[in-house]
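K.L.:
Have a look at these structures, which come just after this line.
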Structure I
Amino acid sequence: MLSTDLLFTIQSDSDFEKAAIEIFHFQKENCKIYGDYVRLLNKENPSSIKEIPFLPIQFFKSHEVLSKKNTGNETLFLSSGTGSEGRSKHFVSDISVYEKSFSKAYNLLFGDVKNQVILALLPNYMEQGNSSLVYMVKELIEATENILSSFLLNDLTQVSKRYNEALLSGKEVVVFGVSYALLDLAEEKIDLSKARIIETGGMKGRRKELSKVELHQKIKFGLGVEYVSSEYGMTELLSQAYSRKDGVFITPPWMKILFSDVYDPFTIVSGESSSVINVIDLANINSCSFIQTQDLGRKSENGFVLDGRVDLSDIRGCNLMVE
């Protein structure tokens, strides 16, 4: 079995393809729900990543998606919200893999956290508990080794206070925030013009949903920043993609995005037009690395852009398992 350390030394497409095929065969044999799905589709011997079946993300709500024997010592992450089927469940056998994944990806795209002060506005994730996002940001906050870094729930005056103190000490300020919390902050017209804003998640029922463009415009205007970065991650993944300033999401070397036809989830397409996003996350080595999301997006020259959500969530792939 591929060493988890080798996942984070991938340097080429051929390295990625080799690792992905090896992980596919491991998960086909050891993740029951994925193995059943693969055999149902009769796609047990892919010759490239484009032939690997992607497990519909809905199965994380209805099944235990785990490729290592359940010992009861797994870390359990739950998605936000409830939905008709409840919250998605991701059992993480080795939390150190997640820690390596998010820290390496963050440092790769945003620099060394030790030069930063991180402020987090993630109230709903804190309230619901078992959040992989909260776990990640908590670890990043601790890695800054700075007493100014913190989760800030309702006291928005602390954002400005800590921001100014951080600048005086020569630190870069990064504000992680769920969309509605950043809008609350923007409406206070707090000057954060020298901070990096990383928006994640949606309105979580607290506000009217906005397009990314409209959301970022409001945040930029209210906080005086030139641009807003975004994080693309989810409970079911142990890796994240980030957009820095142009809305184009960049993946770390151990994560790739493929696209499938909106009307045929088994047909991989180029992604030139709006298509369903499929994620290969090799950090998910102990659960399932091949996930078909309910997000729509398009391929960009340097990454991918988001277009929204699939209208009909119960696409054919998921229905196959109950027919």
Structure II
Amino acid sequence: MQKTALVTGITGQDGSYLAEFLIDKGYQVYGIIRRSSSFNTGRINHIYQDPHEPDPRLKLVYGDLNDASSLNKIMRELHPDEIYNLGAQSHVMVSFDVPEYTGDVTGLGTIRLLEAIREAGIKPKFYQASSSELYGLAQEIPQKETTPFYPRSPYACAKAYAFYIVRNYREAYGFFACNGILFNHESPRRGETFVSRKITRAVTRIKVGLQDKLYLGNLEARRDWGYAPEYIEAMWLMLQQPRPADFVIANGECHTVKEFVEEAFGLLGLDWHKHVEIDPRYLRPAEVDTLVGDSSKAERELGWRPKVQFKELVRIMVEADLELAKKETHMKNYRQG
């Protein structure tokens, strides 16, 4: 029998890769999107809006993590076998500007989903997208499942609430519910305000003459960067196990933002010192210095390990954004011509 999966945040980086992954596995996929004046489906249009043959295995339904009634209705109607909660206000710096909204969507949105499941009387397997930001002011290096949390942003605090409420429903109601503590994972589909994509977009636009400067914050922040499509498989594997558990998913490599900059600019033969400037607006009120994960539990119990390492990840993103920058240049010349 065909399985049904429900995905929140389906229009984001992870949601779009997960939709592709699940469709390839034979699932019927439903994605929750918010009703708004414009469609934000660019990352999934190649599936959802193919003019020749839209894929019937992906269907979008209206709902919102801050609207319990819409979530209750979706649960009653769809009875999904698996739920992947990827939806959130997920930008750390933005969470300092909109802390209440971040808490409502990223934190309370999770309990609205769990309550909708409980009230509908269904028993899907539930995946919660947790974050390495939970570790914040890291109490040990590397961080693993037993490392104490020390969140340093409204986003991380909201994710901490979500993490513990998922664990609570697992223990109180017997839910098959897992937290995936994913460290930074990037791709050409990463949002352009996130530092990795901000760097690769800028270096390629500088290369073709569309811009000259890249403004960044803390260049010494150290992160564990992996390749998003690989992390999607880990999410799915968690829900295929006989018992629910929480897992760290990470590459295990630690690099500074400066190293990311050096690698990206070096690939295109550019001197980053001529183009990168520090802007205090991009410094967090409370910095997170070093995040690097130990995913040995995932390797041992899920059989998962990363393949794409740091240098290859940067290359993948730079090459994709260089093609995008060249298209921008072509369109600019076309308009001027």
Structure III
Amino acid sequence: MNYVVFDLEWNQSNTGVSSRVEGLPFEIIEIGAVKLSGDGTTVGEFNELVRPQVYKEMHRITGKIIHLTMEELKHSRSFPEVATRFEMWCGEEPFLYCTWGTLDLMELQRNRKFFYMMPLAEKPIPYLDVQKLFALTYDAAEPRKRRSLQDAVDYLQIEKHVPFHRAFSDAYYTAKVLQVLMQENPKILSRISYDVFYPPTSRETEVRHQFDTYFKYISRTFPGKRELLSDKEVSSSKCYLCHRNLKKRVRWFTTNNRHYICLAYCEYHGYLKGKIRVNKTAEGDVFAVKTTRLVDEETAREVEKRWEKLQNSKNKEDDCIVPETD
């Protein structure tokens, strides 16, 4: 298994959100990448500028950050050409994309779609979010904390050879961080993330992934939230350790109509907290990203208190969820 560590730089409208081109809020202008083998050895590099075809004036802030001008880009290849060359460079051997944060893989796919290129995959793509893996390893007390790439490089005392904020240099430093993680915490590489630019469209392409401390399920798309939340698998509660269907102690509820929580109890393994995030596609369909994890009694009581508070609120009928299906 190889690891393709890549980074993008992109431009946008210089005259505000209202002048953005539909379907392409950010146009990629540079792709940089480093390929690592399974043992972390660097086995390849990729670095190309992209000739803009949509936003032909550099955004004032972008230009200052990346120190790149339109003059430098105008003789480069177009995005379809560069993206094809990048895809071929990735190779036919199995590999995982690796990025610093969650945006680059999504923007790569968005740009490919805008320029009528074939999808990398018409389903969620597994990848490594190195920023998240760093946080889980070195900021365990605050696992949701997200450091900048430069902060992570300084923390690990990685020698700095080139300036930050260019696609190849940021890919290079992300690869260096990943190499340290491979040595110091190799188990963390099992913490796969999923890019859902193309969500599942059938039961066969749904994602079911059991991690060491939780289970993730990404559902297929549904025409509306009612249909989504009425689906048996979406709304069910199951112990991911013994695979038993569980009766809920607290039914699914929400206070913002996007994030839902429930509480169930397994007589063998204890309390399980379920969370559903409802995502919307560009076409208006919806799908669920559901996680289930074991929690202690204190966390279970907190869920029950939130439910009781909601029950006593004036708007409880608007905030509660669909009928039970399990």
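K.L.:
Once volume of the Cα convex hull per residue in Å³ is calculated for all of I, II, III, which comes out largest?
P.N.:
Details: I: 132; II: 145; III: 164.
Structure III gives the largest value of volume of the Cα convex hull per residue in Å³ among I, II, III.
K.L.:
A value of 14.8 was computed for mean count of other Cβ atoms within 10 Å over residues 155-162; which of I, II, III is the source structure? Could you put the intermediate results ahead of the total?
P.N.:
Details: I: 14.8; II: 23.8; III: 11.4.
Only one of I, II, III returns 14.8 for mean count of other Cβ atoms within 10 Å over residues 155-162, namely I.
K.L.:
Quick check: 4.1 is what I get for distance in nm of label points 7 Å out along Cα→Cβ at positions 3 and 19, calculated from one of I, II, III. Which structure matches? List each step's numbers first, then the result.
P.N.:
On the way: I: 1.3; II: 1.9; III: 4.1.
Corresponding structure: III.
Throughout, read-outs are computed from the coordinates displayed, never taken from laboratory work. What you see is a predicted model, and the numbers here were worked out from it, not measured in a lab. Cβ atoms are built from the backbone, for glycine too; each structure is taken alone.
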